[in-house]
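Below, each structure is written out as structure tokens.
Read-outs: derived from the displayed coordinates by stated rules, not from any lab. From a predicted model like this one, the values you see are computed outputs, not experimental measurements. Cβ atoms are built from the backbone, for glycine too; each structure is taken alone.
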Structure I
Amino acid sequence: MKALGIAGWSGSGKTTLVLRLIPALRQRGVSVSTVKHAHHNFDVDKPGKDSWEHRRAGAGEVLVASGRRWALMHELREEAEPPLPDLLARLSPVDLVLVEGYKREPHPKLVVHRATVEAGALWPDDPDVLAVACDAETAERVRADGLPALDLDDPDAIADFIVERLELLV
């Protein structure tokens, strides 16, 4: 199972790109899962639901299942956040896991960058960056740094790059 980070600053378009890449990759025969890193407290459950009450009562894990989906919630309590490889190991096998966030972790990455997002470039100091999906204003700078500059508005071309670079359909 291969993983590709989709990294960038807030507002750069990471989620939009992931949402466009999933169907583009699936059309190419690539099975895809995702991991999304949240920098804040989040909850997929709702207060008052039985599963929420189970966790509130102290259950370490709660699995909710129906005829359409299942979800496993694991409470960290006092534990440290698990490293990305540990989380990836919990996923069912697929061809590719798109990892949104985890921009500082050592794994292959596609950086998303827009000139309008006033934040520093993530690619110059990260040897794991394979390419930068960017706007036209950034493309020349990316190429000058020796990396492929992919058109952020062309998910099909980005999907082709990913399939070829990661040798997904060999």
Structure II
Amino acid sequence: MTKNLIIYYSRRGQNYVNGEIVDLPVGNTEVIVNFIRECIDADTFQVETVKDYPEDYMETTEIAQQELDDDARPELKNELNDISQYDTIIIASPNWWGTLPMALFTQLEKLDFTGKTVKTVITHEGSGLGDAMDDIEKLCRGADIREGLKIHGAEVQDSKGMIERWIE
């Protein structure tokens, strides 16, 4: 039986959706993770930074841009060190400045993806997958990397059917 793990980063609170700042009680990526878990049996690991990002969305985007420019590796509250028991790893993430949040780089670089199947789903507000798949290839060396799925943030609530088709 295939064992699945979802590694994800999600931001709740202030987010940019369809040109407006809105308050999301559950982040878009976490909504996707919940849909995936309705489709398949999967363990989850949420990547969370030690230092919280500001509540203010625009301040967070400035910090995220700086982290990307600095090739930073933010410190994580918890780290996953071993994925050997899993066959398929699903990486779920928002698109921050054209790629994954740097906190996901911190986590993914620590893992051995040799022989794993990696599926990636990215939530975005217009930039699609950006360079995320190129970065996934670098971060998940030795994995069978499948085609990524992009979901527009404003359409997340209606994406369950798309997730069901993609996850199979």
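Quick look at the values:
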item: Comparison of I, II - label where distance in nm of label points 7 Å out along Cα→Cβ at positions 4 and 36 is highest; result: I
item: At a computed 37, 28, 17 (Cα extents along the principal axes in Å, for residues 20-75 alone), which of I, II; result: II
item: Entry that produces 25 once relative contact order in percent (Cα under 8 Å, 6 or more apart) is calculated, selected from I, II; result: II
item: Origin of the derived value 1, 9, 19, 24, 22, 15, 8, 2, 0 (P(r) over Cα pairs in 5 Å bins from 0, in percent; candidates I, II); result: II
item: Value 2.8, calculated as distance in nm of label points 7 Å out along Cα→Cβ at positions 140 and 156, assigned to which of I, II; result: I
